[in-house]
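Multiple structures follow.
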Structure 1
Amino acid sequence: MHNTTTGADNVDALMEVVKKYMLPLDTLVCLATDDAFTMTGITKGVAARLKETCKQHGNNNLEHFHCIIHPQVLCSKVLNIGHVLKIVTKIVNYILTHRLNHRQFTSFLEDIESEFTNLP
């Protein structure tokens, strides 16, 4: 790869691998990427360029999905679980100790047809 990471650069590198291993583009069904604009750009992103390349090879079925693992890993490195649990505990206690809030919360859960109808 070059010193840049544009959609074109990434697709070029990907196509080199496809050619090297003689992978048929007409059987490619899915592409999972992170949320970076280089990957998701509507016209110049990797997904858009790869879809166009696949269409040229007779494949109109390529689906593009955003992988949720990368953001979760970043989140886990930034957030302290103890801090999160402390905030969640405060919220739950607030809802449970104020009757009106508790009734409204229970009603909200029923309205959205939640699997859960109350707090533990």
Structure 2
Amino acid sequence: MCRNLVNTYFEVNKVKPKKIVVFCDSVSEGQFDMVLNEEQSNLKYAVFSDSYKPTITLFVAQKRHQTRLFLENVRDGGSMGNVPPRTVVDTKIVHPFEFDFYLFSHHGRIGTSKAVRYCVL
């Protein structure tokens, strides 16, 4: 599938992509190394050649976590008091040396909105 996507990109743009970004879902932290090794290896096998070696970035999107974030001033969050969409949290509560962040990507319609945790492998 990735090879087909790279070929389609090439047909449309007349150049292959310099970077490939992959988002994975439903991956626990205990599976990060396995996903990184297997997915990256499979991608390299599928698309790499002697003359083509794009940068590959793997993101894991985790929706099932216990982290809840609240505004310091509830009035800043509209009628529901939720954290506004497009808010990124990448300090204080994230892993001290791994690359992860929380993103509120949409409005919470009912109750407390919940951020997705993204981990870059």
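Each of 1, 2 could give helix-only ellipticity at 222 nm (-39500 (n - 2.57) for each DSSP H run of 4 or more, over all residues; to 500), but the derived value -17500 comes from 1. State the single structure among 1, 2 that was used to calculate P(r) over Cα pairs in 10 Å bins from 0, in percent, giving 12, 33, 26, 20, 9, 1. Checking each candidate, the match is 2.
Given a value of 16.0 for mean count of other Cβ atoms within 10 Å over residues 8-15, calculated from one of 1, 2, which structure does it belong to? Corresponding structure: 1. When relative contact order in percent (Cα under 8 Å, 6 or more apart) is worked out for each of 1, 2, structure 2 gives the greatest result.
Where a number appears in this text, it was derived from the coordinates with a stated rule and is not lab data. Note that the structure is predicted; figures quoted are calculated from it, not measured. Cβ atoms are built from the backbone, for glycine too; each structure is taken alone.
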